[in-house]
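**Student:** Quick heads-up: structures coming right below.
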Structure P
Amino acid sequence: MKPRLSFWQIWNMSFGFLGIQFGFALQNGNASRILMTFGADVHHLSWFWLVAPITGMIVQPIIGYMSDRTWTGLGRRRPYFLLGAILTSIALILMPNAPHLSNIIAPMFVGGGLLMIMDASINIAMEPFRALVADKLPEEQHTLGFSVQTLLIGIGAVIGSWLPYILGNWFGISKEADVHGLIPDNVTYSFYFGAFVLISTILWTIFSTSEYPPEVSVEKEIEEKKQKFFIPPVMIQLLLVQFFSWFALFSMWVYTTPAVALKFFGTTDPNSAAFQEAGNWVGILFGIYNGISAILALSLPVLAKRFSKKGTHAIALFIGGISLLSFLIFKDSDYLIIPMIGIGIAWASILAMPYSMLANSIPPTKMGMYMGLFNMSITIPQIVSGITTGLILKYWFNDNPVWCIVMAGISFMLASGLSLLIKEKKEPQTPPDKRIGINGGA
């Protein structure tokens, strides 16, 4: 029986997620405008973004499988945290400097290649964090563990999303490039700072958290050999929910900047000052939804007990869908703060509830591999979105990216309905005299 951990022990073991999401937020909020500044066409944006899910689909199962079978002086999961942190930090530093690396290849292809390296590196660091929660925590603390990760993800994403705006508007760092085709200094310096934060927070987790060594009993080895690979029923039930959830998210990440630039700033020119302002404002909006997810995170265990995990997830996804559909009714970009609140509610649930529902059904000795395989329910819908949405934008939506946001909202609502069909596994009840609050001891 695994011992219960205190809130701060769970915080420390997940703290590296803050840095990972800091870097991920910089990528999400700025990759589209960086690629368009380098010369990418809006119809082709989703093709460049495909490198993220394709890389994740390949890397995460491999890293999960390997980390299940790794034991070093740093433990099982922590060596992969460190490797991913180093590689991601290097990619963050190089990404905004792609024009300076393009003596032979066009900057947008250098940028696309660095985007691929960045995503591979983030996946190396990120996948073992999910497995570590299940490694360290008893079943009744799984929801709390993933909720703390959601809190830290939200904090990192808020800072990462807002940093270009803060540097440009509060500290006077240039928001426009001196030379056509280069990246403004406020974005470039944000990526540098992101690299520092990412590696620092992961080092915090590495040095503050221990791992349980693998058991080497003969009985355990025999039992592991007898285990056959199977897909837990709840994983199958989650697949469609995940598909429509992540199809929506991918579309939102790719097309929010061009949609806001067109509808509210009246431009499609990625080198214009108005487009850069739109990109900075989207960073603020993305920070808001991540902030809301952080605020909501620690209430998820309470909501899950009140409404069930699937009920909580269904409500959150429905609110997210309505929020994306509301992009149509607003005339002023300032009011987009309102739908970001709803998207933050959906995002908080997406980051915690599916993993909490799944973790109790996975063999402990194969946690990394199963979590890596489950990641395909995230990457495949993004690949489908990346392949199709550019064509849909061109031939169905008359080059208006706002309709891609509406399509994402409908996708969220489909995911909401499907989540109600999930059959949850009941969690073990903790005896009243052994219940410990989030500030309790280990």
Structure Q
Amino acid sequence: MAKSKPRLSFWQIWNMSFGFMGIQMGFALQNANASRILQTFGASVEHLSWFWLVAPITGMIVQPIIGHYSDRTWNRLGRRRPYFLFGAVMTAIGLILMPNSPMFAAYLPALWVGAGMLMVMDASVNIAMEPFRALVADKLPTDQRTLGFSVQTLLIGIGAVVGSWLPYIITNIFGFNELGEEGSVPFSLILSFVIGAAVLLGSIIWTVVTTNEYPPEMQASFDDHDEETEESKGILDIFKDFAKMPLTMRQLGIVQFFSWFALFSMWVFTTPALAQHVWGLDSTDRSSAAFNEAGDYVGVIFGVYNLVAAIFAMALPVIASKVGRRRTHAINLTIGGLGLISMVFVTSPEMKWLLNLSMIGVGIAWASILAMPYAILAGSIPARKMGVYMGIFNFFITFPQIVNGIFGGPIVKFFYGGHAIYALVTAGIMLIVGAVSVVFVKDADDIVS
């Protein structure tokens, strides 16, 4: 008979998830500034989503493989920790080099070097991120998993707020407001990425030092979802596991498609959308003070949605205990969708503060997206395959981003007449459709199932 996992204290859960704060600080710097950097290096608005394709493509390939091998790893660092430590080191390198891409101009155009560093960061973030998801499921009993993923979301929010606001703070409070030369990134942004790299490494090391993992034999004794053991075929097992994924995972995949299609649009198109729709700039203006003001303010509002997510994350377990995990997620996605749609009504720099109200709704949805699907999923998959299934689940995050990456730019160019703001409106509608699809998900542990 399977044993129950020991309950962990709040601070044990905090330490276990602390590294995610650094990962998300780097991720937030990338999300808020990658389009701005690539535009500075010469990318056009309709091609931005194609450059961003490297993120979901590398995630689709990397995460299931990392999950598969982390399930089978055990060394002096543990099961999951070797992977997110290596991923953190590589992400830090990418963070430092991406805004400094012009230094390699003698060998390759800065735009291609920047896109390459974006690929390095994305591959490395995926190496680090998936084992963190699996670690929470490894360590916590079922009744603590919503709390565990909520604490993780809180730390994600803290890191993302700091990462999003850092360029604005360095520029406007510490006075590093010099514009870069034509085709170069401002020093404030370069400094922000260097600080992000340092925090990323420090927070990951904290988790590695303070958190132990259960040895394989102990982990097996907790497993109450395992099926009969089958002969392993190595990496080919991933395809077999994909074909045999639980029904709950398939149903959540639909929800994830609409959610992450929307998020990808927001990350890619917010800077050009606001530069055009709010600041009134044309798509060729990429080095002016107004363009950099718009770029910095995107960091501010992205920080707002992450701050809201960090605060709201701690309310999720309470709300879910009252109305159920599925209803909680459906309500939150709807609020986020309305927030994105409302951005179309902000039409001048004098009205820019209203964008922060829009981001409150997005923050509520973001908190839910980071926690609720994983809390629902964790109870439906066997513990010995937690890593590979968490990696496979990433397919439902990466696939919609790839679809958006391929078609999003042409849609903006040919259907929206180059007006990127309508990509954000479409994103809001997609979140609401995702909310409807949550109702049909089977959650065996949901109190209202």
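Any read-out appearing in this document is the output of simple, stated calculations on the displayed coordinates, not a laboratory observation. Since this is a predicted model, take the numbers as computed values, not measurements. Cβ atoms are built from the backbone, for glycine too; each structure is taken alone.
**Student:** Ranked on distance in nm of label points 7 Å out along Cα→Cβ at positions 141 and 357, which label among P, Q comes first with the largest value? Could the numbers behind the result be given before it?
**Tutor:** Numbers: P: 2.5; Q: 4.6.
Structure Q comes out on top.
**Student:** Quick check: 3.1 is what I get for distance in nm of label points 7 Å out along Cα→Cβ at positions 85 and 325, calculated from one of P, Q. Which structure matches? Don't skip to the answer; put the middle values down first.
**Tutor:** Details: P: 4.4; Q: 3.1.
Only one of P, Q returns 3.1 for distance in nm of label points 7 Å out along Cα→Cβ at positions 85 and 325, namely Q.
**Student:** For FRET efficiency 1/(1 + (r/R0)^6) of positions 173 and 389 (r between Cβ atoms, R0 = 30 Å, to 0.05), the calculated result is 0.10, so let me know which of P, Q that is. Walk me through the numbers before you get to the answer.
**Tutor:** Values: P: 0.35; Q: 0.10.
Considering all the candidates, the number was obtained from Q.
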